[in-house]
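Peer 1: Multiple structures follow.
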Structure I
Amino acid sequence: MAAPIIITTRPVEDAARDIADLGKKGITALAAPMLEIHPLLDVDLPHPRGFDGMVLTSRHAAAMITDSNWHDQPCYCVGASTAIAAKEVGFQQIITGPGDGKGLVARILQDNRQSVCWPSAVDTGFNMAEALEPHGVFALRLPVYKAAYTTAWPDDVDKALRDGDVAAILMHSGRAGERFAALMDRHGLNNTRNNITAIVISDRAAGLCGQGWHNIMVAATPRRSAMFTAAAVTLGLPATLFDDDRLDQDL
């Protein structure tokens, strides 16, 4: 067997960063992007008047908020990478959450916000509007991009799976995990799962990635460093190999 391989299912540019950062630690990785980002055209943000701020649960959404009227408003970002994207487009008052939607809800409630604008993906794993509603906080959901399924099945990924060289799959979203599992079945590779660990970002993602895996590991936190740490443990490497907060600026 060749050196164990990690497969990342993130969009193309994100997967390239995963491969580079894993490679720095001597870990071989391959890209099997399951989603691609498509901005929605002709999306008009409301005027910030009447809102207490903006909520961003995705750095992809952050990159699309170019209306400077919003840039002086409080901007609640789910985690470090989203906060960096918000800063890059011009936001000045950035509040960074712990990396997950529930933690960001707590911070919004702590600040006693009553009405927020939430630019989002068309499909989201965590519904911020529904989470805030029971607390009397209104969140205007405004889809600004779609994460669409890809149809590609890379030859190098197919070969690595058939050769039994894959140790783990990184599934940074439930939709990506569900898509990867479906494509494995479509290509007659479902029986290879029993030797592979599915490393998932959340319990929800774990429920969508299918059955038959050797193991399903939920990352300790919804962070890139935690995903990489789980990969290191799967390979029998030190759990401290990816103790670097800078990794979480790029999730």
Structure II
Amino acid sequence: MEKVLVVTGGGRGIGAAVVRQAAAQGWVVVFSYRNRVDAAATLEREVAAAGGQAVAVAADSSREADVGRLFAEAARHGRIAGLVNNAAVIGAPSTVADLSPAELRTLLEINVVGVFLCAAEAVRRMSTARGGAGGVIINIGSVGARLGAPGRRVHYAASKAAVNTMTRGLALEVAREGIRVNCVNPGLTETEMNPPERLASVAAEIPIGRIARPEEVANVVTFLLSDAASYVLGAEFTVSGGR
């Protein structure tokens, strides 16, 4: 039976890089997207042209019904053996004092609630205690969880700190159920989430001297998906160029 990987927010940026690399390594990848239909379709064709398999599903990971539909579609293609919890929003820059409560709730729904909903569905399907065959969950956090993002995005940083804590707790919770859970914390990366002017202004602060490419983050994700990481559990991998 084919091994299936679910990637949330896989239509662009780091998620799309994970889709490409995982498909090249033999995974059947089912990835979600919210609005970018054209980008998702282009990625499907790109993976197919390279000899891989990728299926795009329109789904909002913060909605339970959408998560159920995403995983049901993934199960049609084989045994779900992996989840990359990548979907997130960064939110508009704001101080805490000026932050819109409505925007805060939206951000937390996607960045935190969505991670929990997808992880819960993955555990129900993969846990050996529930009849599954085991698997891997990788959450995408952020170096911002450590830096705090003062004056701009404390709300985003706090949501990613929640992801880090959830990673550790869930990893210990399901360690005896055949599921490995880890987290990758990227630094500033060349994606649509980060406008060019911000990339240029922060690049000088990065010890390695440049911004990360999405593929460099995906390299770590696909390592953690592989059997080479079979003894790695509850860990956080920082991919930030030293920042």
Structure III
Amino acid sequence: MNLLKTLLAIAAGFAVAASAHARTFEEIKSSGKIIAATEGAYPPFNYFQGSKLTGFEVELGEALAKKMGVQIEWKALSFDALLAGLRQDRWDMVIASFGITEERAKAVTFTDPHYCSGGVIVTKDGSIRTPDQLAGKTVAVQTGSTYMENVRKLPGVKEVKNFPQDTDARTALIAGRVDAWVSDRFVVKAAMDGNPSLGLKTGGYLFVEKIATAVKKGNTSLATQINKALAELMADGTYQKISEKYLKEDIRCK
């Protein structure tokens, strides 16, 4: 009897696992709501202004949902948990400045990129401007980011200190606990424009990357609709308006 119960429990577990799947666009459309996840701690792309979630990617995500004819529900949590939750079907899409990499593309399906950027080197005195000058230095980056991956590949870097939030990595530089901070060029620009008294200096690019929305691996029905909506937003001027509001320029991939 105990063996039978065990076998039935295993079978039930397999049935639940088999029934779990990412929602197709048709299912999302039928429900009337898409669930989107972001970090909420990465200005000017996604951040909290008081209790309100805002930023370039948040407004873009809301515009995408409107084009697709659905409401949007936001989830905000740590950057390194976003893609894991997507694979567990906890939300339908992630829009949180994820750079497209071969490794990530094995685990999720990326849409067309919604902007292009790159990792730049930031220091307090401008003494480090090129990747080779990071040799022997301690560098701050965000956990799980492409910046962390790329800095770790550099020969001779003394130490890579990773932080849960990119703002923590910036604070480490300001406090003098590291020699350099590597982050997205637009994030760095926003930080410098908003806090000119910090006197931060930017160097060159460490790498250039394309940034895209992620959906669960193989969810082509949703990826196709997001691509369609994004193309329409870029064509009708909505994308440019949102981009210039937060970045003072059109940041689409040229």
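Peer 1: Of the structures labelled I, II, III, one was used to calculate Cα extents along the principal axes in Å, giving 61, 36, 31. Name it.
Peer 2: Details: I: 61, 36, 31; II: 49, 39, 34; III: 70, 52, 33.
This figure was derived from I.
Peer 1: Which one of I, II, III has distance in nm of label points 7 Å out along Cα→Cβ at positions 111 and 223, as calculated from the coordinates, equal to 1.3?
Peer 2: On the way: I: 2.1; II: 2.6; III: 1.3.
The correct label is III.
Readers should treat all values here as calculations from the given coordinates under stated rules, not as data from a laboratory. Quick caveat: nothing in here was measured; it's all calculated off a predicted structure. Cβ atoms are built from the backbone, for glycine too; each structure is taken alone.
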